[in-house]
Structures are given as C-alpha cells and as structure tokens.
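Student: Next up: some structures, all given as structure tokens.
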Structure 1
C-alpha cells in the first residue's frame, strides 16, 4: 500500500482504499515546466471574500505561474469533518501541494500530519493552522485588531473615557480571532469600558445579530457607544440588530475585509470603518509559495519572515500589511487601487450618499 492510500485509510477508513490514485506520470512530477495539481481548500461561504476574491485570484495566479498546473477546489462550508474529507480526496487523487485555509486550525492538525506523511506539503493560508505546515501566507492579525480599536477610539473622541463598548469577536476556533481581539484591546483597554464581549461562531451575521441582541437586552440600546465588530459579516449582523431595536443613530461599528456591502454601509454612514487586506497580494504570495513547493523548491525562498504556531517553530511566512478604511479612505484605498469602481460602490440608490463623501462616477 503506498503512502497516499495509507493516508486515506488513516483518516476516513478502509472504504477509501478502493479509490484509484491519479496517474503520476507527467503531471505528478515537479519539473519547472511540468504541471501538477494544487489543492485549494477554503473554510466557508459565510465571509464573501472567500468565493468572490480569494478563490478566483489564487486560481488565476497559479495558472499564470504554472500554465500546465490545475487547481482542485473545495469549500468546507464551516464543517471540519467535510474539510478533512476534502483533504483526503485531494491527496488520494494526486494533489502535489495543498493550500489550506482551515475551518478549524487546531482540529485539522492530524490531517496535516497525515498529508505530510503522504508526501503532500500543506501551505496555510490566511489562518495559521497547527501541525507541520510547510509555509504560511496571511496578515498581521494583531495589527488588524489594533487598526479596528484605534479607529473606534478615534470615532468616540472625547467621549471615549465614559464610553461603553461591546466587542463582538470572531470564531474562537480561529487563531486570527484571538489576535484581532488582543490587537483591539491593546488600544482600547483603559480607554473605554468593555461592557460586553461575545464570540461569534462561524463568523456569521446571524450569530452576530444574536450576540448584539443579547448586549442590547443587557445594557439597553442607549448605553452602547461603540461596537468592535471583528469583520464585515459580523458588522452586518450587529447593525441589523441595532436597527431591529429601533436605534436610529447608530454607534460607530468596525469591520474587516472591505466587502462591497460593507463599503456601501460605510458610504451610507451605517458602518464606521473596515480593514482592507490586499487579497490580490495575499493570493499571489500563496500561489507563488505553493507552486514553488510543488516543484520541490525551498519555501524560505518565497518567504519574508518566519512565524511560530503552537506546534511548529520557524514556519516560512509572508505577512502582509492591512489598511484601515473609513469613508474618506474609500477612494484612495479601494477605488484608486482598483479594488472596486465607483459604479460598483454607488448604485443609483446610493448616489446621494456617495456625493456626500465625494465619490462621483
């Protein structure tokens, strides 16, 4: 039994032993002019960026760097068991390297170990998975949180010392969520009162709505002066909850990911800010690292630094720089850099709001 079949058996049982292995001639080799399969595993559809930005950008960059390569894609739909099975399937079918954005960075440790034993390196993407990952590409999570906290503090101004802030954090299964919270608190602690703090499973708007509704019930809508929302999906749930409670003058609400809907909320004055992370640069970096690793090259040659996970030290990494975006930053950061056009941000129903912030077609 070869290593790929041993991997499949170890993870999903003997039933997978009957699956045929992909042919290894030609496409399975690592020569620079030859193609191979890159597995791309993303965690969910709850955050719009995965399907709308990351997937097409990574696929395009892999094809640019390796025209003969193919990308096998799977989305876990926030299901760890499903993502384990997707990893097994890709390895069994002959993927040369995996790009993994883990649905649960701790729970997938054993799957990464099994992939490594099967000779298939795993490059962690956006979230630093535990286990023997070969490389990592993402953003400085602490800085993301710091930008959110500083923006909220700026929005509160002189009211900060008497302000009650609600923190609606991310999914605790993601190490990024802890980094965002720590970064935000590095600015907010001692400056505002953290009146309530919640974790948001699956980063979902629905769960964020429930968390915010609990905060409103506990504190009253008039006592909430600001909301540290960990990302834009969470911000949308927070804002819908505030509206449902009859709040007409919304407190400043943070976000992250620069989703188009969030940018429109910023233009309308419903969401105070988001954090833009240059996904094209992130996608380009992970594609370059994955293709290099698939060709047998040293990942350190594609890295700019190293990071440590709870299980692995000195992981070759690329950490990119995030940027805070308020209404005044939409044009220079998002429009001028080609992330969105003014026409995309400003449909007819938002024309007046766009005029107020200086966005004109």
Structure 2
C-alpha cells in the first residue's frame, strides 16, 4: 500500500475552499438528482489524503479492539464473506455547512450551502461486526481511527471521531465499501468508511483502520474542546465559551435546499421552485415556500424519498412580484414541529446552520 500526503485532485465544477486540505462544495443548482453522483459530491478533508491503490484494497485490515471479548482483524474480503451486505440511501452533510451565513463571522471553513449530498452506500452493518467481536456490557462509545494526518505533522491524526454505542448498533449504521454502485472514491474514503445516517459528516470516518470499543466517550482528534460540539444554552458573540457546557453533535436538524431557481436568477410571473429536504432522527413533515420575504408561506409538494435517511424532493410554483430584487425562500418542518428558523442560531464554531434557504434574483 502506498500512502502519501496529498491535496488530491479537485473535482471540476465544484467550488474549492481556501484551506491547505482539499475541501470543495457543490453549487446548489447542480444538486438536482435524488442520488448525488460521486463527481458532484462535496469533498471534506481535515488533513492529508491517504492514497490506497485499488490493488491494495484487499490487504486493508480493519481492527476491532477495546471492550470486546474477541478482538478482530478483518480484511475487506472477510467483511464481505462473514456479514450480510446491505445498502442504505442517506444524506451526508458537514456540520459546518452554511457557516458563511453567521454574523458576526466565526472561525472555520466558510461553507456556503453545498456541503451536502445524498448517496447509496453499500457495506455491512457495524452492529454485525461488533456482535462478532462481543461488545462488553459497559461499552458506551466506539472510537474510529484512520491514517490521515494533520498536514505538515506526520503521526498527528487529522481526525478521530466516534459514535455513541446506540448509534453504532443501529441498523442503518454501516461500514461501507461502496457508493452509488461502485467502490468508494479515494476522496470519499476508499476502501472503507463509516456511514452514520442522521449524524454529521465528521462521524462518517473515512479510510477506517481501527474501531475502539470504549467505556467512556471517545477523546480522539477533534472530539474534545469545542470541535463538533454545540452549547447547551446560547453563547453570545464575544463571550469566552466554557467547554464544559458543550455536547458532541449527534442528531442533525431539519433542513432544506433550493436547487431551482439558481442564485442570481432572472424571472417574472410564475416561477418553478424545487429542491430537497432532510433531517436527522425526526422525519421531515412538510416544506413551505415564500416569495414575499416570509410574509406569507404556501405548501410545497413533498415527494417520497428513497428510504428513511434519504432526502425528499419538494416542488412548488411561486408568483413573484416582478421587482428589481426578488427572493425565494424555503422552510422545512419535522414531525415534532421543529421548523427552520429565519436566521442562524449563532454559536462559536458556526455549526448546524439550518436557517431557511434564500435564493435571490431579479425580474427578467
């Protein structure tokens, strides 16, 4: 196996962010398919990009250790031979998606709205692998380790996240080796990654090498401090945040994305509006759209998704006022009544911006 420190090859058509690691988001108007093609899927890296030649994939070994009765060392062939293969269609979204919308600004990659996609993921259930290892009764968390490292600091892990044991044992959580009917792309974790539907992308560890079963919350790279954590109560800009009041992000909030019309559109009269809605543990209930800056809302048609964890397409037609400046808005609500707010809920790291999506245009 060859391992190199690399930025990788950027995907044509995606927007590259200013960062030493390769990070790209997808312009929303390109996200028109229920299943996002790999070529259009956003790219998120915290450090180096491990390059694994296709011929070396079968020599990739996954270790399962820690609070287990039977530590495992499994090659990809072992995973396929020993455990049932399953497929889950699920949305993958970066917790920092929409960070550029916070005011005042916050540190971190200034994602717009395109750090999200929906794919068909193929693999085996993490629960089946953990059952084979014999998880101890006191297990509360699993930690994940991969060979990517902080840029310029070989040996320093770039990311080592994990999952609460309940999510690790949930039937939708996979160890995936396939995406959209093909092997994982190197940018998306080839040859093996975690798929944790409803959880933020940071929990979907790429290039998975080791699973640690723990009797405590995992404390790997970017698991502590304020990384991928939200405060239990509001923190105002300028305050010095106390890490003790922050909890690890698990469930993602309800959200929707307008894919039609595109930003800076020109239109007059009836305008078709379309996009996708998704959520974490609580399913989406409805989507509404507005053409008068939120003064009134009308229901959109919400189509079925490709399974519980896939996003759902919505469609509507709005009669826009024909002004020089116009705005289309979309708002999703889940079954518990949680609706997207009009403005982001500010937090020090700019996570979980699920404010209503707005697309501006002009009469034309």
Structure 3
C-alpha cells in the first residue's frame, strides 16, 4: 500500500523543489494528482475484476513493478509533459492496491481480526507519506530530488522480488467473471460518494501542504516536507485505531464522525495563516480524522462485499476516492496560484462537511433498514 500512492506524497513533499527546478506552476503540480488519480479512477473497475480473476499475489507483484517504473520515470522527467506521463503510469498500481490487499485479507484472516488487519494494511499508505516527508525529503537535500525518487524506485523493485519469494501462491487463474454492473449500488454507492468527497479534500492537503508551509508560513523545504511526515505518522495511528473500532453496528457511524473531525482540521489550516504553529496541529488532525475515513470505508466494504466480488466492490469504492483525488487539487491549485490559501482551506472544509453529510444520511438509512426488517 505504501508504494501504490508513494508518488502522490513525493510530489507533495518535494513540491517546492519541483516548482523551482522544473519551472512548473502550482496549478501544474495539482494537475499531476489529477492525472494520476484520474487514471486510477478509470482503471479501478477493471483492476478489481483482474484481481478477482488472477489472485492477489500476482496483482501485488505487478503493482510493485509498475510503481518502480513510474517512480523511475518521474525521476527522469525534464518538464511538465514527461512528468504527467510518468504520473499517469502510476495510476495503475493505485487501481490494483485496495482490491488486491482486501482480497488477500478475506482469504487468510479470520473475520474477528479483519478490522484491525485492514487498519494496519491501510496505514501503509501513510507510511508512504512519512517516508516521502522525512527520509526521502532529507535525502533530496543531499542528493537532489531526482536521486530521492530513484531511491524510492529501487526500493519498490526490491519489494517486488520479496513479494515473489514470500507471498503464498495464488490459485490457478479463473475464467472471466460473470458480467456485472460497474455502477456501485446500495451501501457501495454511498461509500463511493463519501469517498469521492473525502478524496477531494485529502488530495488537496497532500498536494499543497508542503508548498503552503514554504510559501505562506516561511518554512524551509525540509521543514515543510516534515509537515507531510507528521500527517503520515498521525494517519498510521488513526487508521489502525479507527479500523479496529469499526465493528458491525458501530462501523457505519464512524465515517460521519471522522469527516466532522476533518472539517476541524481544515479550519486549523486556515487559522495557520494567522497562527503559524497551528499547521502542525492541523497535519495531525488531518491524519487522525480525514485520512482514517478511507480505512474505515474499506472495512465496511469487506463487511458487505458479495461473495466472490470483494475485488470489484473494493475497486468501485476506490474509484470514487480516486476521482476525488483527481478533482480536488486542480481547483485548489487555482486558488493557491492566486495566493488565496485561506479560501482553499475553507473549500477543503466544505468538501469534508459534504462527506460528513453523506455519511450520516447513509448511517441513518442503514439503521432504519435494520429496524424495519421483519423478525
């Protein structure tokens, strides 16, 4: 999971260096996220079917190899065009990540432990944020941003070799699965809508937090990158803790409460324009609340997935999340380029508030359905 989205966090943490050395604008920086996650959103339904057909081990090895290739190409980029092309390639690992890892959990983990294991699995994404914001950002200070990205690429390739040797073999590849709708329905549709709105806000924070620290708060590039690392550490703790708490009967309420907390984190970012240290508290709050909402969504998907469709239904919810990642940063980028970061963070707060509304409406509907089912 860490490598599936590492390019996002690297582009955010190294944003000040990319803007200076490649001569790209903040809007183009946001467009990298749009291209990567737009690709992931389009490929996710197909990726879910592929995982259901070929198995999680083959899918995870492919994920790591393509991640290595995409990171190598990012490190070799010399302008906006080559950078965007490399980022588009990185959308494929994102499309495979949740279907493959969720299917692996359903295959080998007993139901009582799936929530906590899912939280640990999802925390891998935030481990990527920590790696991008601290060790890789520090490495970039010594060897340049290209060297740091290439180091990440080599590590992904090494992990692919480990996965081939260490993961249990997949069963023989299945035939093509029966045709089914690629349009999410029922609980999956609500979770996809919640994930879209949540993704809009999270992606804006991930992409622009370091640039905000450098341009508006007077931080050095390394200190600004450390904001991303703090967000990553908080996200690890939040995802593990909240996923463990997401037991049936309680889990459906958690997305709404987490989104409500995320609104507060965005308001703290807006307040950091006046009281600069609030940026650190905001980074923690984004990790604990906003980032954790996606992990709880994955627990809910596995609790409700139809037999044999865990990969596909995980992919449909992921597609909503990735679509949000594609939509949010370009809109925020226009405000950032004009120097209106305060308005940008208020926009993020509104996106989290909309996610909160969707989540609570769905939770109320779920409770009513349970109470009206005849005994």
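Student: When distance in nm of label points 7 Å out along Cα→Cβ at positions 69 and 325 is computed for each of 1, 2, 3, which one produces 1.9?
Tutor: On the way: 1: 2.7; 2: 6.6; 3: 1.9.
It must be structure 3, since only it matches.
Student: Output the label of whichever structure in 1, 2, 3 has the greatest value of Cα Rg over 2.2 N^0.38 Å.
Tutor: Values: 1: 1.05; 2: 1.00; 3: 0.93.
Largest calculated value belongs to 1.
Student: Hey, helix-only ellipticity at 222 nm (-39500 (n - 2.57) for each DSSP H run of 4 or more, over all residues; to 500) derived from one of 1, 2, 3 reads -27000; which structure? Write out the running numbers ahead of the final one.
Tutor: On the way: 1: -11500; 2: -1000; 3: -27000.
The value was obtained from structure 3.
Only the coordinates and a few stated rules stand behind these numbers; no lab work does. All values reported here derive from a predicted model rather than from experimental measurement. Cβ atoms are built from the backbone, for glycine too; each structure is taken alone.
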